[in-house]
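Bear in mind that the values in this text are calculations on the coordinates, not laboratory data. Because the structure is a prediction, the values reported are computed rather than measured. Cβ atoms are built from the backbone, for glycine too; each structure is taken alone.
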Structure 1
Amino acid sequence: MPEHHLSKRQRQLVRNRANHCCEYCYTPSKYSPDPFAIEHIIPRSLGGQTELKNLALSCLGCNGYKYNKVEAVDPGGGQTVALFHPRQHLWSEHFAWNETCSHLIGLSPTGRATIETLRLNRPGLINLRRVLYAAGEHPPQLAQ
């Protein structure tokens, strides 16, 4: 979604609510080489509204892979499930970090489907997580 449709105040509210991290992969925007987007969790093409409860801060990768999807197949069970919804789901109920905090682990069908669909363990993210972990900057401490 082009951010120019939102007021400066709305954009800042979304960024602050997310603690300036992607609400899917938890990458901090200050360490990303690419700009972050404010995306519609339920896409406008599927009837999603431009309102705070339907907006999330997303890195370019997660936003691109999610595109207009709201559900995907759980690779662990084969059923179609809802993707993670940052306003309705608790991140910690669907995801956990591995021992070195380099990879996300899906704790639920929604978590597994979201990891697969948004490619939350893509190589660039894994490398960034390793560097940030070594520097004591990862994982981010976010309010649930």
Structure 2
Amino acid sequence: MALRHIEHVLIQTADLEATKDWYVKVLGLQVGYAPDFKFPVYWLYLEGRDVLHLTSGGASTSANRKTYLGQQSEATEGTGVIDHIGFRCDGLRETMRHLTELGIEYKQRQVSDQGLYQLFLFDPNGVKIELNFAHTEAAGLTPEVLAANLA
């Protein structure tokens, strides 16, 4: 498995618009393209790279988000709002084999319109980790959840 860089952090919020506006106005991030996950999300960019993902959080989180990301926290303030850390990777099959050999459980997901194949797993502290691979590495694999199939 080869980690390339931290790709993004996802923050869940009770006020998606105000949070997006704050990061744009205060830190200068730019709103950019985000795939259709069938739940509200903003992707904020820094120098052409999406580094911060925002989505609605709290008790009213959509069923689609719970299905796709496996949301655990209903927090809308403090460090509990950080849902996961995403890494860009390569070597999908080697990574799956490595995780299996270590007895680490993971979920397989695919973002239909972005060409990503994703593995979600948890660190020993319960922090969700998202490993993102090019869809070309996933030929012949079937994810448990495909974003396009969410209602």
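Distance in nm of label points 7 Å out along Cα→Cβ at positions 20 and 36 computed as 1.6: which structure among 1, 2? Source structure for this number: 2.
helix-only ellipticity at 222 nm (-39500 (n - 2.57) for each DSSP H run of 4 or more, over all residues; to 500) was computed and gave -8500; which structure, 1, 2, did it come from? The correct label is 1.
When relative contact order in percent (Cα under 8 Å, 6 or more apart) is calculated for each of structures 1, 2, structure 2 gives the greatest result. For which of the structures 1, 2 does the calculation of Cα extents along the principal axes in Å return 40, 38, 24? It was calculated from structure 1.
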